[in-house]
Structures are given as C-alpha cells and as structure tokens.
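Q: So, here's a batch of structures to check.
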Structure P
Amino acid sequence: MSSNTNLHYNVPRDTSTSVNAPHQSQASSPLNQERQAFNQRADRLRAQGYTHLPVIRETLADLDTPVSTYLKLAAQPYTYLFESVQGGDKWGRYSIIGLPCNKVYRFFGCELEVEEQGELTESRSVADPLETVRELQAQFKVADVAGAPDMLGGLVGYFGYEIVGHIEPRLNLASKEDAIGTPDIMLMVSTDVLVFDNLSGRIFMVTLADLSVDNAFDIAEAHLDACVAGLASSFAAPVVKANEQTTTESEYQLHFSQPEFEAAVDRCRDYIRDGDIMQVVLSQRLSVPYAGRPFDLYRALRTINPSPYMYFMDMGGFEIVGSSPEILVRLQDDSVTVRPIAGTRHRGDTLESDQALEVELLNDDKELAEHLMLIDLGRNDVGRIATIGSVRLTEKMQVERYSHVMHIVSNVDGTIKPEYDAIDVLKATFPAGTVSGAPKIRAMEIIHELEPIKRGIYSGAVGYLGWNGNMDTAIAIRTAVIKDGVLNVQAGAGIVADSVPASEWEETLNKARAMVSAVEMATQGLGFNKRPSV
C-alpha cells in the first residue's frame, strides 16, 4: 500500500454529486462542513423512507492485491472475496472484499436463525424462506450515490440446491442424509465493502451509514479511518508450509462407488428411453480430511483454475472456496442473463491436441444436442420473467478453456418485467438446467431417487442480492465446502440416451480435478517449498 493516503471524501451532498469530488483543505472544506452536508441529505432521505446512505472514500492501492487486502482487513468469520476472470484468460476489472458482517441469516428448511454480533438473537418458523429473504432485504432502503461502484453491499452468501422444494411443490421431497450439515440458505448482511479496481489500482471503501442513528456520519468516518489505517499498515504474508503428507486424488472418499454410479447412469438411460426425461445430471461427492488454511486453498485454486466466478467465503463454522465457470443468473438494472454451459472435453497436453479436442467437441452430436437443449431451457427460464420479445441468444456455442477442461458456452439475455424483482428472477431460473437436466422437475425427481446424499450447497447459487436490486449469482460447481476438518467437492455429468456409464464416471472426475489439484498444491505449501531437481 502506498504511504500516500490522500483520500477523496465521497460523502455526497446531493443525489447528483459525483463520488469523485476531491477532499478539499481544512480551511475551505472542514470536516464539520462535510458532516453538515451529510446530515442535511440524511434528513431528506429519512423523510423519503431511506434507511442507509453510502459513505465512500477512494484511495490508490497499486502496491496491494485483492488477496493481500483481504488478508490485511477481512481474514475472519463472515467475510468474503469475489474475483473474476473473463474469457478464460483476462482478469475482471473489479474484485469485491466484504469486511466482517455483524448480522447473518440462516435457514434450515423453514426455520430461520438470526445472529447479530456473534449472538443468536432470533429463531422462528417461516412459511416461505424465499419470500422471507425478500422481506429481509426490503428492510434496507439504500440511497443511490452517483458514480459509485455498482456493488455497495447486500445479502451475500448462498442458496442451497434443496431450496427448489420451496419453488416447486412436487420437489418438496423427503430429506436425505446430510453429511455436511450446512444451512439451506445462508446470507450475510454486508454493509462494509471494499471494491478493488484492478485496472486503475484504486480501492473504493464503502460503508453504509445507518440513518436511524444521530451520529451516523461520525460512525461511518471511523469505519473508513480504520480501513485507511489497515491498508497503510505493513503486511507480512502468512508462512505457508508443506504438510508432512500431501493430499492426492487416491485419498478421497467417494460417496458413490463406480459400480453404483454406473448402475445409476443405466437407470437414467432407462428413464430416457421410456420418455420420462431427455437428460438428467447425476453427481457424486468426493471428501478428504483437510487440515490446512482454507484461504491457502483459494490462493491455489485461483492460480490453477481462474474462472468467471471465484469466491472465498468464511461463513463462520465453515468455508466455501470456488471457481465456477457459469452464471446461474445475473440481474443488472432491467437486464437478465443466463449462460448455459454444456459439452465438455479434457484439455490436451499440447496446443495441437487441445485444438483437435475442440474440433472433436464441436462435432460431437451428443454434446451439441445436450447444449441446444440447455439453450432452450435457458430461454424458457428467462422468458418466464422477461418482457415479450426481449429474450435473445447473444452468444452461441463458443468454447471456453479452463485448467483441466474446455466447455461449450452460450449466452441468453432478456429484459425483466417491471413487476418482478431479483427473488422472482432467482425462482424462475433455479436451479440451472446444467446441474439438473430437462425437463427440470422430472430430472430433479430422478436425482432425488438416485443420488445417495443431500446436495446442499453444490449446484445451488453463490453470490449476492445487492441493496440496489441487482443480483449476481454463480452456480456452485467447482466448489469446495470445508467443515469440521473435511473438504467436500462434488461434480456431475449430463446423462443422455447414448451415454456410456464409464465415460460419465470419468467426466465427474475430470470436473473435480481442478479442485483436487488445488488441494494438492495447498498442502504442498503453494509450491513455495519445492526445490528444483538436481
């Protein structure tokens, strides 16, 4: 972090005020004038029903990275780091760091727990968890600030796969064994956020001032002062040592044996031949003891398998580490986006073999048929909440490459109807067809019949519901859940009529290998302790 901490005060004096107005000298713009301007606007906003006003500072951070900044300021429970890589090889412009959240919502089925400041403050039954999430989000009415980053906090966390039972009554099925024991929905109330601009090397420090408090401005200033001090502090990277025994693929416990999995594939094919289903996505879980630091795994994963959605979330009693290639759904202003991924090949050992595998993939009738089916499913999902005529296929059958696999991807956009919001969009698209099948409802009934354990976070949604009404969620694939000293990763394969059971088994392993490699790298000390061969 540069020692120069001349900051911009971005306390807006009006809705039209840019966040880039520079902080003036004490003589011409003393802090009490900033306070007075804040209080005047706060009075107007309070009268309009607003609950919070963002207070923003901006500083140069060209000597820091999102990883080092997270370790400096946020490496504790109820924090998160979101990063992205676009097109498989370009870092996204913005990274988002969530500072410790003081309030957390957990849903176990229809039971809601509320934790504040580390204490359980509320426990009650609710009729519909997703409607309750909508009500909880509506408690925050956050004022806009011109020129501010899009992400100013929100409800951040995940929606587990089994919440589909609250969307479709036919899928409110008997509970299965829950080997991990995580909530079905868990959301952190994120009001203090750092937005890292990787292009300019700047950080926007955001805190939401609570308009119900008389000294809201001073509290916000204190929060931002603490951020500035933390950024300016010296930082010693944590020592990463190799474990005495590294973790390899052979040590993972499989919750499906290969014969059991292949028998389940055959059963899926029977359903397809009988006309019940066109495709079903069958998955298996791999588990292994993990004694390392969860954030070391994230550091390894972002190196091995950079992806459009990379996330580390410390959820208090467990961690979520992921590098998902696929949007579940994004709502940006009035635009809804889904991005189906279907069709997979492993990466080639050479450029020539890699290109040959791409040609093979794009000429595989099975993979193309599966992908076209999921494009149609994506169109139908978006069409449920989009204005008539607005649904468009904006990208068709492009190949994206990741560390261990390549995929065929497409992009579907639509314009949301004015009567709908982010929860409606989530309900219309959840879960993705790429992790369930088609038709969705029957596919999920078959998944419930054949998979031995509850999916939990896997194949659900990870991301945020922003205070501004926007939403960005990834499908929880290529994702590890670390809890009680055990690391769990799950992967699936799309079963169609001509699937070969052994090949589908191998596809699940290929999809899990990026995480397996990251675990091996993390347990080997992130490669720092290796010595060259002589």
Structure Q
Amino acid sequence: MTESPQQKLHVAFASAEAAPFVKTGGLGDVAGSLPQALKAAGAEVVVLVPKYDTIAQEYKDRMEHLCDFYVPLGWRNEYCGIERLNHRGVDYLFIDNERYFSRGYPYGFFDDGERFAFFSKAIVETLQYLPGVLNGFTCDVLHCNDWHTAMAPVFLREFYQASPFYQNIKTVFSIHNIAFQGQYSAKVLNDILGLAHIPAAAFQLTCGPDAVNYMQGALNYTDAITTVSPTYAEEIKTGEFGEGLDGILRRRAPILQGIVNGIDTVGFDPATDQRIPAQFTASDRSGKAVCKARLQEELGLEVRDDRPLMVMVTRLTRQKGMDLVTYALDRILSSGVQVAVLGTGDTDYENALRYFEGKYPRTMAARIQFDPALSQRMYAGADLFLMPSLFEPCGLSQMIAMRYGTLPIVRETGGLKDTVAPYNQFTGEGTGFSFANFNGDEMADTVFRAAHLFWDDRAAFNKLVDNAMAADFSWTRSADVYMAMYHNLRPDIPLPRPETEAVPTEEVKPTKEAKPAEPEVAPVKEPAATPVKKPATPTTKVVPKATRRGKRK
C-alpha cells in the first residue's frame, strides 16, 4: 500500500455494531471507543458498520452519501451504498443495503449467514473506493471483529490478493465471544460464498460433515488474532473454553494476543457523574457515604455504615456464577453482610433470590429487572462487587466498580484475573479480592475475608479503595498495544507520535430495537503500490442510488 504523506497508519475497523449508533453488547462499546483511541494514538481510522434501520434519525440525517456499487456474492450482484458520518473525529462508513439491514434488529434472522457474508464482501470491496472518496485513504490494516466480519480475511486472500491495490493489506481478527462462530450449512460455500471451487478454502472453512464455520475461516486466514484479555487468550486454547476451535488456536498461538478492553473513563467518573446522589473523588469520598446510605434506603435495607454492602449487577445465569451465589447466600447473609442483586435471567435463579429477600428482608434486596440507572447507583453506593463467573472473556463491571471505589470479589478467570489485583495482607497491595476454583465455599470464604477487613481494619480496606480508584482502565492503554501490533504487521510504516487524548464515546441512546497465513507474522517490507481509484475487480459496477433497496442485478 502507498503510505500517506504524513506517514500515518491507515486502519479500517469493521464491526457489526458500534455505539452510539447501534449496540447490543460489549462489541458495540469496543467499536465505539477503540477507534477514537487509535486516532488519538496517531492512526488514521475509518469504521465500517451496517446501516441498520434502527439507527436514530438524528444520525441518519447527518450521513453523507459517498458512492454506490454492486458487490459480487456467489451468483448474485448486490447493491451497496456507502454513507459517511464523522463522529468525534472518526469517519464511520455505513454499508447500505435495505434488503439485508432493514430488519428492525441486527441479528437473529434465518439468512444471517448470507447477510454477514455480504457485509464481509462489501467491506473488502469498499476499500478500493476510499482513495477517491475519502481524502486518499488507503488501507494498511483491516481489523475485523467476531464472526459477522470473519469472511473478510478469507475473501481478501482468495479473491483480491492478486490485485496490486490489495497486496499489502494486513488483517487482524478479534474474538469477543467465541461461543458465536457463524456456523451454516455447507451449501453456502457455493451459493453464497463462491468458494466451493477452491479446495483449500473449502477445507479451511469446513467444520463437520455438512457445515462451514465463518470464525474458523478467519482464524485460518488472518495475519493476527486478538481477544479481550491475556488470560482468556490462554483459556481458549484449551478444550474447556475453546468451543471446538482450540486446536486451530493452539496451532496459531504465535499470532494470538490478549488485549484488555478499556472503559469510558469520562462517562464513568464519580467526580462528575450526575446519575448518582452525590459526587466524590479518591481524595474526598464523603459523597460515597451519601451514595451508600441513599442506596440502602432505596433498596429497603437497614441504613448502617458499619455493614458492608455487596452488590451484583449481572445476568442471572450459570456462566455468571449464580450456582455459587445461591449455594452460599445463607452463610453470607447470616454473617451480617448486606447483599443486593440487580438483573434478569433464568427463572430458577430469579425465584431463589426472591426467596432470600423474603428470608432476610432488611439484609437482602433482589431487583429482578433491567435498570441502568439503578445499576449506576449500585456501583457508586456499594462497598463490594461480587463477580464469580464460570468464565469471563474480559468483563467491564469489575472495572466500572473499581472506578467508583467499590472493591470487586472475582473468580480468577479471563479478564477478571487480568484486571483485579488480589489483596496481599502482608504488603497491603491489591485492588480487590479473588478466588481460584469454581466453588461456593471458596467464594464465601473470600467474601468473609473482605468483610472482616472492612470490619477490623478499615484503614487497610480504604487503602485498597485508593488503589482501585487509581487503576488505569482507559482505552488509551489498550490503543497503545494495538498500535504496536499493527506496526509489527506493517513495520514499513513508522509508529506515529500520539496527538491528543482519546475522547470516549457518548452514552448510547436507545434505538429500536488463500491460503492460511503462516504463524510468523512479521512481514517483509515490500515496495508500495501505486494507489488506484478504479475498482480492482471487473465484476464491480457503479449503479444509481435509486436501486438502494438491494435488488439483485
């Protein structure tokens, strides 16, 4: 790829969702925050996202139409329009096709395999138009996220690598949730993907006698693999956590890296947060005492500062450790620890929490509901935050809790192990408490350890609170690691000097709802290609915007 005159690394970041435009989970938070941090670190970034009909009209009104063309998909030629919106200094490019993306919700349709194969192909096709319509932007690194974009590295290698325009583009694939892999009937190889005639591609995608796996394809074809924490990167190489892909991940271990997500340190700031009863800082935590008293009163608990208040904000599922919680609650509540749980999930867990609330009416509070406002008050008003997950790729709640001076109690798995430093009674170091085994008694013992520190040595407890509030969970730290990885893929482009501090995304507004790369990724410097503005594939044709409903040609 031709380097820009200012020697900036050009990154195309592809995701099925991005806050504040569309968000169903943590992927939306990452795609909304990380690109801005990368730009602040010195990269030139564009984000490619489907143009769902659920995007708020205020954002649609600000979009600028850049170009449109047809995307070859199997035997089809599908319309693709590109709409641009600059949000907080980053260009978001929306892939427009009403037939695929005007569904009222991003996921859960019978043809999701076709929809996101189109999205992946459209991502690669779009790159060749950007030099002409987006200030000479020529992609150096294509960063794809989860199975929705997993076919892009496959398409790039098999259909586009021969073009000089695409030859130097390196790919990164990030695993946010390995449980969702995009598995479909092998019939899509020919009918949708157009790869049935390429034996190597068919082999690398096949995951059973009559099935293909999009994520498996990305893992085989990409130049670098990341996931959301170093510990989780090790865990998914095992049969217990790898969801059938552990063999590939062990084989590609040299290019697998875990990078912890960040959080919105501006939106989650107790010094300025207007959603909590009183603001506070690490040096003056009088406001936190007010938050605790108000929370106890709101939840119907006994208002006492000498009682440790432990909360959970979670889905009520086994994966979140609810088996351990229901097993140990009697012991914990009878010891004098107050407990409050906010969330919804499996009926058995919901009913168990209601039972304990009835048995310990002034000590236990169960709020079986989804309430973001209450969750914010719980983060600010609690002393302890319980997160005993069976597995947790990264986790954001424990980082938010520490931001508000609430000490996490976590099981040592995934991102929980990487973000919470366990209390050391000899040195006083740590930012929380942890236990190793998925065991209810071990969890309860850790809760009692935290509670007794609260009761018996408040100075040591407060020192942990100081440590937790001082921990750096900003996206700036994560962006620096990503930039180093990009530079490893493209050493011909020097690392830029950071410009300004990253600006986190605003609060999400409600909407409607080729051959595999070798394990060694250090590339050999190649001569830059001359940028082109014409499409690289003869099948691409410019079409009038009037056909934007996505009718096949």
Structure R
Amino acid sequence: MKNLSSRSADSVTGHISINGQTRDEDYLKKMSCYIMQEDLLQPWLTVQEAMQFAVDLKLDNISQKAKSIAIDEILNILRLRHAKDTTTECLSGGERKRLSIALELVSNPPIVFLDEPTTGLDEISAAQCTDLLKSLVRLGRTIICSLHTPSASIFAKFDHIYVIAAGQCIYRSTVHNLVPFVRQIGIECPKHYNPADFVIEISAGEYGSEWISRMINAVDAEFPIVPVSRRTRFEFQYKTKISKVPWFKQFVVLSRRMLLQLRRNKSYMYLKISLYIFLGFVVGSLFLNIGNDGSKTLSNFTFCFACLIILLYVPMSPVLMHFPSEVQLVKREYFNMWYDLSPYYCAFTIVNIPGQILLSSIYLLMVYVITNQPLELSRCAMFFSTCFMCAFIAESMALVIASTLNVVNCTFVGPVISTPLVLVAIQGIGETESLSIYRKLIMYLSYIRYGIEGLLVALYGYNREKLYCPPTEIFCPFGTPRQVLRTMQMEHVVFWVDIIALIIILICLRALSYYLLRQRLKPNKMFQALHLIGRIIKNHLNIDN
C-alpha cells in the first residue's frame, strides 16, 4: 500500500500507471492521503483542536470562517460532532479510526489509501467504518484499502477487489464475480460460506498450490499486462497547482500545537519538576556548605561532576522514551504532506528550550545555594550557562539516538554511549600535560570534559578570593583557588573557549539528528542499503524490530 501511494521509504522498483499513463509520484502524494493501520493521533488535543491544526497546516489562503465550515462538515459526515470536545486519548477505537480519516479529508483528496482500516475494531465498528468509506465513495472519492479476513457483509460492500497470493494476483474484479470465477477454474465455493474466507483459504494453499497457479494464469489471460513505455513518462502533464502553506506559518502552527500539548500534559511536567527538586535536595544535602571550604575542594569537584552526570541522564531519558513514538506521528503527517521537516524540527527545538532551562534552573538554584557556592553574578552566570549547554547537548544526543532507533533499543544504546563519554572526560585529571596526544584527543571528544573545565574555572578562576580554611585544619593546600586550578592543570583554561566548544558540539549534534530524522523519512541510497543489510541481519538472527 505504501508503494502504491508513493510513501514507501524502501527502495522498490517497478512501474505504476494511472489511467494508462506513468504515475507522477510528487503529484500523487499531493492528490492522495495514506492512513496507516495504527491510529496515530496527536495526544492532549481535542477532536476540534486536532482538526483545526490539520486545517491550518494543510490549507492556505482560506478564511477562518471557511475553515470552520469545512471542519463542521467533515465532523458531521464522519459522525464525530458529539466528540469534538473529547481528547484523542478518550476516544473509542471506531472514533479514533474516523478521526484519522477526518484529519486527512480536510484537504479534500480525491484518492484515499487505507491500510487495514477495520483491524482492531469490533464487528459493529468495522461495519460502521466500511459504511463511512462507502459514503465517501459516493461523494466522488476513490478509496483503496487492504483487508484481511473481512466478514461477508463488509466484503459485499466493496466495488472491486484485488486478491494476492505469493506476490501474484489471483483475482481482480467485482465481488459478485468472485464465486463464478473460482467455479470456472474448477473450485466450488460452499453455500452459506463467506467468499472472502474461501478465497483467502485458496491463496493460503489449503486446497493445493495448483489452484493458485490456475487462478494466476486465468487472470493473466483475461487481463494481460501491457508494458509501460518510458517515453510516456514526461507526457503526463498536470495543470492543477496545489498551494502550500508557507514555511513560517507551518513553524508557527506547529509551535502552537506543541505548546498546547506541553501545557495540557500537567502530570508529566509535575513529575519532572518533582524529580529535579528531589535531586536538588539529595545532591545539596550530600555536599552541604562545601563551596567556600578550602578543605573540601575535592568534594566540590565531585559536586561539579555530579551536576554534569545528572544533567546528562535526566534530560536524555525522556527523549529516549518518548521521541521514537513522536517519529511515528511525524511519519504519518510528513508522508501526507502536512508540513516540511525543517519547520517541525525548528519548532520542536525552540519549544523545548524554555522547559529545559526552567527545569535545570530549579535544580541548579537549589544546589548552588545549599552547597554555598560563590554568589557573584558573573560566576553564577558562567556556572549556569555551562550546565544549560551540557543539558542541551544531552538532549541532542538523545535525539540523535531516538531519530534512528525504536524505544527499546534507545533505552539500551543511550546509557551505553554515555558511559564512555564520562570515563574519557575524567581521565588524566591533574596530569593532562603528561598524556599522549591521542589520549588528549580522545579526552576532548567528550563534551563533559569541556563542561567540567567550565564549571571549575567558573568557581575558582578569574582571581577569586582565598577560600575559608577551618582552624582545625593544620594543612589546607587548596585554600588558594589558583592552586586548585594548578593542581587540576586547568590554570590556563579559558572559559569562553569551553563554551564555544560546547556550542559547536550542540550545533553538530542537532544537525546530525535532523539529518538522521530526514533519512528515516526519506532515505538516500546509502541509508536504503544500510536498512536492507540490517533487515537481512535481523531476519537471519530472528531479531524482532
């Protein structure tokens, strides 16, 4: 079905013609919609809001009044008006399926592809869904869908059917001609038997493989395949120009939608805030009042390192858990030409910045005050900005992983990749000058190294006054901040160099995640080859996706 609708990300060869002329893939994408088997709907939106965002993203140069009229008409046709104020999570299976169809009908596509629209529905909901599709056909649309084991009543509602066995067509005609066709081949369909079940049993080889061959030969003899001439490829001209919503408007609409979803998901936000507060109390109590104590400088180094570890795993985990499912939603909307990938990615990036800063600030304010760090504005700004950059980088690393893998693999790969970054960042602390050049190179490949340098310079650099040494301490070697940096061999570290390095790493990771997400949606030949190799390995080792 994906291949027919020009929405397959795999490399597939062959010829598809429409009305005897070669298919134009780009035009077919614009003139059709593809509704997946799984009802992927944006969470935390009501039916009315989901329809409004779909209209804003798919229709341009139309007044708000006309959009409202179109939404009301579609909701009436699909019998969803009573549920317009219901969130998508609270819809029944049949209502979710109807909403999936309604979201694609806002652009009034003449062709609708559906992948098993009745799967997962009870008999009544499946019949209602089929009746709905039949009513759309009467309104002038072409409905193409795949079905497995339909009931006799549902099967009888279709105008034309196409039955496949072992990749070959064994029947293509009307429903009423199916029984006479198999009788002509030599097989009699029992009375009071569902013709759909009967032809599926034939295609499964329950009556012998020779009947499949006979049906294939009969179909080929009745409907010979005519090769499509390559000369007709550019002869099929389209005069209809389909307007596209401008980039900035897509960005604004997507940003509004994401902000609304963040505001609605209060329990998730409260959970994250509680987690950061809890971690702030734990870390603050462990390192209480050590910031200005010269006898506890090494403990303060451990505190800085703990902050970076927390701002590695805590921002990373939610992305690894949630973004793979977000990718599936993006696939549906991107394949159906709702928006381009770049405005979505920009909106996703910008909308998440305030939340990450807010959550990190809650933790940092608590631990910074509780641990008695220097309350100088410049040092606070340097400390906080370094931590913010590290949190954004951790989130970007998670995006790189989640743009490529499913949620199960993400939760495994994320920590596995993070552990070496932590280990190489702290190697050679205090003996950096004696390290070989390749070990230094490996050390500075980890963003955590730049982070720990930035935090220590922010706390002990730039001519900080001497630290307090308790009278009970006979020997206090780290009472002088310069001595702390000299011992760590960070005396000549420049804070802004570390910040620039973190910014470069952040930009590279964001660009890489965008590239990988784009390849996930529309892979080039190299990624198609890698995907094929991976699929072969999975099939050989019996690894589930």
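Q: Out of P, Q, R, which structure matches 24.7, 75 when Rg and Dmax of the Cα atoms in Å is calculated?
A: Q
Q: Okay, moving on. Have a look at P, Q, R and say which one yields 4.0 for distance in nm of label points 7 Å out along Cα→Cβ at positions 145 and 161, as calculated.
A: Structure P accounts for this read-out.
Q: Okay, next question. Computing P(r) over Cα pairs in 10 Å bins from 0, in percent, for residues 33-280 alone gives 6, 23, 25, 21, 16, 7, 2, 0 for which of P, Q, R?
A: Of the options listed, only R reproduces it.
Q: Given structures P, Q, R, which gives the highest value for distance in nm of label points 7 Å out along Cα→Cβ at positions 57 and 457?
A: Going through P, Q, R one by one, distance in nm of label points 7 Å out along Cα→Cβ at positions 57 and 457 is largest in Q.
Just so you know, all these numbers are worked out from the coordinates, no wet-lab data involved. In this text the structure is predicted, and so the values were computed from the model without any measurement. Cβ atoms are built from the backbone, for glycine too; each structure is taken alone.
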